[in-house]
Structure I
Amino acid sequence: MPLNRSSKLLGLEAIRFGSAFAVLIWHYQHFAFVAYRLTQFEAARQPFYPAFKWLYDYGFYGVQVFWCISGFIFFWKYSAPIATKLVDAKEFFVLRFSRLYPLHITTLLLVALLQLVYFHYNHFYFVNPSNDSKHFFLQLFLASSWGFERGYSFNSPIWSISVEVLVYVFFFGTARFLGTSPALNIVVLLLCVILRKMNVDSPVVECIAFFYSGGLSALALQHFSKTKYHTGLKILAACIAVLVPILVYTSGMLWPKYLIHFALLTYIPTLLYCLANDFPAGPKMQLVIAIAGSVTYSSYLIHFPLQIVIALAFGYFNKPIPFYNAYFFVAFITTTFSCALLVYRYVEMPAQAYIRNTWMPAHATPVSWGSPNWIRIR
């Protein structure tokens, strides 16, 4: 079974963009940090707080959504080819390396330089305290959240990718040697839930849980799309996807953190099952959605260095950062996604194409902006 390189899964791209936006809103509070903590910060005064309250308060859960989407896409595109040995370890990990590492190393070096400049003028680092040689080494090998760290360091958003890299290895091994049975996903999920109930608070375990719950959603869609139950299940998933947020919002329900995790483990895969379809939109709109989804990684990694640059600029002119100002907020969000688009076009795409065409010449595919192949397999 060849890899399905034409399936864009645009609904998932829209969710991916929404998750990146949520994380960006959550990290907006960085502008209120003095040294390594919030100081005299009033959350409700943040721009457009009534509209974005959930994102300001819970935007960090965008990471769990990312993990779940990754699981869905990996099981959708990779699990069967890996199990049947149509995709070997070299191809799989070159695809992963070319997707993640070029931008990671670029932003790591940029943040390392910016933090040195920021420390020179302020005698402390911006937000993240652990910017020493040990943590640089960990970041260099995408190992910043493997349990060897003493806190957040350098371009800290990469922590979720660091965890996910370990899950890629686990995924490849289970798919190659244990196959793609949904029962395996269920067993993995149950083990993760048991570990959670045993107070094993590990980001690796959490990532595996969301990754494999997203994978279970993909396997379910692949199975039921060939049966008479497909339409009914789609309608049921759509009803759940719409009604659950309404119920939570109108009831003002506040759950303990562990219950939120369990709820998300079921709700996000249901949402993905519902939205894993081509959008009923024209080619231009489809391209816009695809681009929005594709620039999420660049927006995820460049927003923190942009924040340091902004902090340095205001510090140079001896002005406080007007983070409660709506115009400043709009300018920051707009600048972040504009820069993300440029970075994707002129850094990510060329580096990705070069690595893949060099290390896997048999799979080389010309990629140009706006062409059918410009969104590469993830």
Structure II
Amino acid sequence: MSSSKWLAVFAAACVLVLGLAACGGGGSSSSSSSTSEESSESESGGGAPSTEASGEIAGAGSTAQEAAQKAWIAEFENANSGATISYDGVGSGGGREKFISGATAYAGSDTPLSESEGELAKAIKRCGPGELVEVPDYISPIAIVYNLPGVEELKLTPETLAKIFNQEIENWNDPEIAKENEGVELPETRIVPVNRSDESGTTENFTDYLSKAAPSVWKHEVSGEWPVKGGEAASGTSGVIEAVAAGEGAIGYADESQAGELGKALIQVGSDWAEPSPEAAAKVLDLSKEDPELEKGQKNVIAFEINRKPEEAGVYPIILVSSLIGCTKYKSADEAALVKSFFEYAISPEGQELAAEAAGSAPLSSALSKKVEAAVGAIE
């Protein structure tokens, strides 16, 4: 290359360097500016804040919570390029097992850790010398989904619902169903109940509802494992939705946000008929109390005894309260900082709004949010 051409290239390079210096003011200033812009974006509801968190953590658990988890992770990683988070939707039971064994840094669960199964004691031990953290991250209705062409509205009392899933009522034109749906032309189609095949927080919440709302019919133990043999079983929330959608006459239970075009039954509450909605689900939690048996004196554990038999209008009692499970201390400060930052984003107003958009959930109330923030703040 001629000397004149070298000179031109050198001059252009100088201009570029000077231009970058003028715009960025050096490497550290550029980073500071970027962080400020991202924080400002978060404050205006544009995404997750940049917390300068870095490293890699894994979580696992609830499939009902999976849509919210994916949305949170995408926004958080976008704002924190040095952070990598994965979430495996293996079901609430599987997520709790992975967390207790130390295979994951955190879990997402639709039911609290249980002392009856020894889970709570094992989780406390896993977190030692730190403490266990278990906090609600959102509220979601469980819809009774059905596939019955031509039947746009279906009403079910708790007792009839229990008999259907207990396989005592076998056809859709059964007199008990017909009595609750006057004027509706019900087909003779055989009922195919679809339940979860994996250990599930959704199942545990649904069986808890049946045992309390229809105790004369549903005499099975409350469990994350489906207690009735027969019917059809499917893995995960998506599996239940697919099975119900594929079979005419099928009925199942699943997170309302994933119901799609399937019918959603109205459930009798008091003298009214309630439909599943985030707002109606949130009202039930307002009528529920914290459960000391599930909290066991752990100051960073918040768990509820859900009111399954409300009488008030505008409430829907078949709900789940999803939780994040973690520890106040981890093997490294970086791991603890990343878990804390991610939890803080999930429970923030921005995170709650994103979950509502992605998963159709109801956000935490302001009073509950303050308690949750204090528990997450204990992560060192």
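None of the figures in this text is laboratory data; all of them are computed from the coordinates on show. Only a predicted model underlies this, so the values are computations on that prediction, with no experimental measurement involved. Cβ atoms are built from the backbone, for glycine too; each structure is taken alone.
Structure notes:
- Highest-scoring label, criterion being mean count of other Cβ atoms within 10 Å over residues 139-146, among I, II: II
- Parent structure of the calculated result -0.64, -0.68, given that log10 I(q)/I(0) by the Debye sum over Cα atoms at q = 0.16, 0.17 Å⁻¹, for residues 131-194 alone is the read-out and I, II the choices: I
- With helix-only ellipticity at 222 nm (-39500 (n - 2.57) for each DSSP H run of 4 or more, over all residues; to 500) derived as -13000, matching label from I, II: II
- Of the structures I, II, the one that 29 was derived from, the read-out being relative contact order in percent (Cα under 8 Å, 6 or more apart): I
- Answer label among I, II for the case where volume of the Cα convex hull per residue in Å³, calculated from the coordinates, equals 180: II
- Structure with the greatest value (metric mean count of other Cβ atoms within 10 Å over residues 123-130, set I, II): I
- Test item: distance in nm of label points 7 Å out along Cα→Cβ at positions 91 and 339 calculated as 2.5, pick one of I, II: II
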